[in-house]
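Participant: Alright, structures below, take your time with them.
Rule-based calculations on the coordinates, nothing more; no lab input. Everything quoted here is computed from the prediction, not taken from an experiment. Cβ atoms are built from the backbone, for glycine too; each structure is taken alone.
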Structure 1
Amino acid sequence: MIEKKMQDEINKQINEELFSAYLYQSMAAYFAELNLNGFVNWMDQQVQEELIHARKFYDYLIGRGGRVELEAIEKPQKEWDSPLEVFEAAYGHEQHITKRINHMMDVAEELKDRATISMLQWFIDEQVEEEANTDESVQMLKRIGKDDHGLFMVDRELAKRPAPAATTTDNQE
């Protein structure tokens, strides 16, 4: 049985992951309004990843005999001044999620909860990738500045992002 303190942290993280999906869907809608379908694709794939992450935490908590307590999801931002501003916000959000995962690891270590430590290691590794992927788009957008031709080249590049792997309850994939 998982300790209540860890259960509470995992429930908070389920909400964070669902908010992340909601935020990225809002970003996708912003890009759809600009007819930047490659950007929409990138965000749509991110939405799916965040839902997979939420499900991993959900399944893990149930598997450990914990109780899932879903809370209201905060309304996401819906307006930005530029594609660069969107990706800077996404990068900042991923840094926030990294801090949350690291905090959860601190709690798991404090509780000597080795099963949760093992599960969280996957998320720590995943966050390195999440931050790198998001920052790569930030850097591309900074390089092109206000060049519309460059924006459309980035749009074509982002259209190539593949869908995430199918959901699984195996936290060690």
Structure 2
Amino acid sequence: MQFLAISGSARRLSTNTAMLRAISEIAEGDHAVGVFDAIGDLPVFSPDLEAPPLPVAVQDFADRVRCSDGLIIASPEYVRAIPGGLKNAIDWLVSRDEIIEKPIALMHASHRGDDMLAQLRIVLATVSTRFSGDLFLRFDLMKRSPAEIADHLNQPANRGAVAGFLQGFAAFCSR
């Protein structure tokens, strides 16, 4: 299965992005994980811009969503809410058919952020008929460098957790 992992952060050294990149490196077997880390490149959503041709960055994003078997979203919490860049990316997909039946699951790179996660669950359950609230993987990775995050996720117990998550998500996508 080909999953698209979307980072909700526009920060260059984002913890969530580093987690998703590490997961893409350790994904095994039939699972491939591509990382979309260009939330900051998307223009601010406007219905006036939805008519073809779409802005290039939006078209690329929509194409990557369309070509994936499922989406894995990981995002920081900003002021107890969904970051504006991630909400903007979701807004670009709302009136398009790429996301309506797309399987979606969440990962999180912090021990906190539950307010944002609750909001994100509501939004994703609204835009996709295939959002799984049950599939969720969380690591406490705050204040670690990308190399430290990769090392942490490569520990046997964490590799096993990632493998179990990806297998569970693949099964969900196949239903």
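Participant: When distance in nm of label points 7 Å out along Cα→Cβ at positions 17 and 153 is calculated for each of the structures 1, 2, which structure yields the highest value?
Facilitator: 1
Participant: Here is a further query. Assign the value 33, calculated as relative contact order in percent (Cα under 8 Å, 6 or more apart), to the correct structure from 1, 2.
Facilitator: 1
Participant: If you work out distance in nm of label points 7 Å out along Cα→Cβ at positions 105 and 137 for 1, 2, which one comes out largest?
Facilitator: 1
Participant: Shifting gears a bit: Could you figure out which one of 1, 2 the value -13500 for helix-only ellipticity at 222 nm (-39500 (n - 2.57) for each DSSP H run of 4 or more, over all residues; to 500) was computed from?
Facilitator: 2
Participant: Here's another thing I want to ask about it. State the single structure among 1, 2 that was used to calculate distance in nm of label points 7 Å out along Cα→Cβ at positions 113 and 129, giving 3.0.
Facilitator: Attributed to the structure labelled 2.
Participant: Let me ask something additional. Out of 1, 2, which one gives 15.2, 49 for Rg and Dmax of the Cα atoms in Å as computed from the coordinates?
Facilitator: Derived from 2, not from the others.
Participant: Let me ask something else. Rank structures 1, 2 by distance in nm of label points 7 Å out along Cα→Cβ at positions 49 and 81 and report only the one at the top, that is, the highest.
Facilitator: Working: 1: 2.7; 2: 2.0.
Comparing 1, 2, the top value of distance in nm of label points 7 Å out along Cα→Cβ at positions 49 and 81 belongs to 1.
Participant: When you work out mean count of other Cβ atoms within 10 Å over residues 9-16 for each of the structures 1, 2, which one comes out largest?
Facilitator: 1
Participant: Comparing distance in nm of label points 7 Å out along Cα→Cβ at positions 41 and 65 across 1, 2, which is largest?
Facilitator: 1
Participant: For the read-out FRET efficiency 1/(1 + (r/R0)^6) of positions 1 and 89 (r between Cβ atoms, R0 = 41 Å, to 0.05), a value of 1.00 was computed from one structure; give its label from 1, 2.
Facilitator: 2
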